[in-house]
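What follows is a set of structures for review.
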Structure I
Amino acid sequence: MKIIERDEKLKSPGNHILKPEDYVEPRCVLCGDPYGVTPEVKPVPQQRIIQKMDEYMSRRDYEGAGRHLLYWLEEARFGSDLKGQLMICNELVGYYRKMSDRENAFIRGEEALRLLSELHMEDSISAGTTYVNLATACNAFQENQRALELFYKAKLLYESSGQTRPDLLGGLYNNMALTCAALGRFDEAGDLYEKALSVMADVTDGELEQAITYLNMANAIEYEHGLEEGDEEICTCLDKALELLDTPTLPRDGYYAFVCEKCAPTFEYYGYFLAGKELTGRAEEIYSRLSQDR
């Protein structure tokens, strides 16, 4: 009798419909998502992360900048935000390059390349930016042949897209020229420097990047011809760079201070001691003001 009642009950309306408790696995106690179910993507605030990173760097709070990026990388991982992870890994490559941390720069660079593949974005502008970031790190750590290969990949993507921002293209040309000069490919480096100057002429506040390009050109002239033979050309590049840095419309912000600080030693190396001292003073004044506004 009990068996008959059980069979009849199973035949009753609605009992053939599976309910969530019949097939959904228990939720993970750590993330709250059911086991075996793809978690919902929770994007990190990319623009806010970059803005905060700029604030840290403008105050030269390098430890704070590193903690900031690593915190948000974990948040992006926790939220299954692959695009957020890609952006932050790119930022970390640049950060570790500035900190002269070769190992971690390359670790984050390889992670960024893996994320590009996972996202199927190898042919995107974002891929070009990733290649440039990693290539610049390779150049900084004397991996010039690998750097050049990555720059060529980025160049192909940037130049084949009508959506590439001029500042990205200018940065590519300038950094790629550095690698070419390091490899003794001076004609190619010269062409790329001229392209960088031309592109950055159409970018708002592009004078800073143009100034850096002129200083890089001075270095390339020295490498190719030596100080004595290249003296006149070197001085011309230095004068143009100094004029650009003195552009009155440039905002005197953290990035301006960073560029002044970066350029000062080059001026001093070539005997422009007063210019180097002036640029260092400008940078210190800005950093001091930003620290007080903290």
Structure II
Amino acid sequence: MNGIRVAKLNVFIGTAMVFLITGCTSFKENMMVNTAKLMGKHGKSVVNRYPDPEQMKAAMPAMILQSDMFLEMAPNDPELLLPASELNSGYAMFLQESDKKRSARYYLKAKNYALGILKHNDAFNQALGKSDEEYAKALQSFQKEDVPALFALLSSTFGWIGTASSDNPAALLDLPKAEALIERILVLDETYKYGGVHAVCGTYNAARPVMFGGNPEKAKQHFNEAFRISERKYLMWLVFYAKYYAFMIQDRDLFVKTLEEVLAAPDNLLPEQNLANEIAKAKAEELLAQVDDQF
């Protein structure tokens, strides 16, 4: 019996070795996809804590290329699509001031990745390409666990509209969809991303002139909610408040005071979002240098 067991074990080992040596594509790809998921999970934390925005900006193209390679193997995997969407949006933000066309392409890519996650919902998938009312109705089928993908779609959609609409006015047709996304996220989880949906809504209402739907009172209300949820530790919301709301109401003192608050914030105020806060400080410095041009 022992000889038979040994023979069976040898056959098993031999078969496994042939399997590995000859190379089973699906096995290798599964291993690589699982590795990518682990890298995405832990890498996101490393990126968010990183203290040097310029070095991160230089590293992002390689990170995006690697992400695209993994998605080639598993193009519909939500665990790969979400970090890919966030990564492309992050790089698009870096490019937004210097190269709008490239920024728009990365925002669109991020938008499509987020849609790739949400299309797993049949009701939402069927509503795509239909009326804004049907789109908004389909959003009701999402739950709290879907908020990360919904927010990724929201932020990339607004980024795409802001960078693409000057050359492609059709991008503005996505505004009602973005508004519907805001309303659904507010219901599901207003605290996600340190009150991010409130900051987006505040910016949206402050960035538009009143004659085109801008609403300074609503903008201030939502920014205050973002500050409450984030405890004023997520500094980017303060930058948006100064850049859009203080400028909208032409309050120079508020503009300066808010940006000085950002610059005075201690290092590692919010360690898990150190990169975002360092970017906010750099933007605050730029905006303060332009104060005489803005007011």
Structure III
Amino acid sequence: MSRPRVAFLGPAGTFTDEALRASAPDEVEALPRPTVHETVMAVQTGEADLAVVPIENSLEGGVAATLDALAGEAERVRIAGEVVHPVSHCLVAAQRLELSAVERVVSHPQATAQCAAFLRERLPRAERVDVGSTAEAVRQVLGAGRPWAALASRLAAELYGAEVLAEGVEDHPHNHTRFVWLRLEGSRSPFPGRSADKTSIVFWGAGDASPGWLVGVLGELAERGVNLTRIESRPRRGRLGHYMFFCDLEGGQEEVAVSEALEALARHVEVVRVLGSYPGVSVP
């Protein structure tokens, strides 16, 4: 049997790559993609059987690119599982140099935000430049021929032969990112034998400008004893004041309380979409 093709935010050495390696149930064919959007869409288009993408960070919250793709173009893609992975950033460069000599710090914007205090205090004069991934940042720094540095994983530093200037430069020692496995709707789960005990949904309008609208929507969950563990809003990319709401619920979609709550919730909104019902993990 051929190995499943798994897209991930690449190149090799990203934290997504680490999460994939840590949680893959079997041997896979890893397919690096340059952006989160392209990683998600690889499943939608059939280029990949599965994908792993970040969806939430303990310091910076939801990953907008993942949420927007799942609520938008990737309408046939579903969450199949999750993994919570510790994230510890290193400052790496092509060679050993003093921090005061660093002219530019390159990284993914999430990594830069997670290390904001370190950058302010230790590298206040260094230019910050965003790229598609932390591993790509290392590759750019190594090829620059300048005193640049990247925020990336120790794995990336080892894979590409970079020098680690500083370790653990994230703002909080308990920095974790939640990654999700994605599959095409109706396809085989990568985690057979594990029952769904978590459901993720997104919903929006109509009536979202009415007083108490959101309370009424969420009340359908409370009335049936369905615990809401996360809610986050994202703009609908139209007029100001209109949002999509992403929620995580305890319980699988097939459970009576959850299915009845979703049916009742749908009567309040324009669109409700189940992004996935899957086996969850405990959060550290």
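Derivation of every value follows stated rules applied to the coordinates shown; laboratory data play no part. Predicted, not measured: the structure shown is a model, and the values here were computed from it.
What the table below lists for this structure:
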| read-out | value |
| --- | --- |
| When mean projected area of the Cα convex hull in nm² is computed for each of I, II, III, the largest belongs to | I |
| Identity of the structure behind 12.5, 38 (criterion: Rg and Dmax of the Cα atoms in Å, for residues 110-197 alone, calculated), options I, II, III | I |
| Among I, II, III, structure where relative contact order in percent (Cα under 8 Å, 6 or more apart) as derived comes to 22 | III |
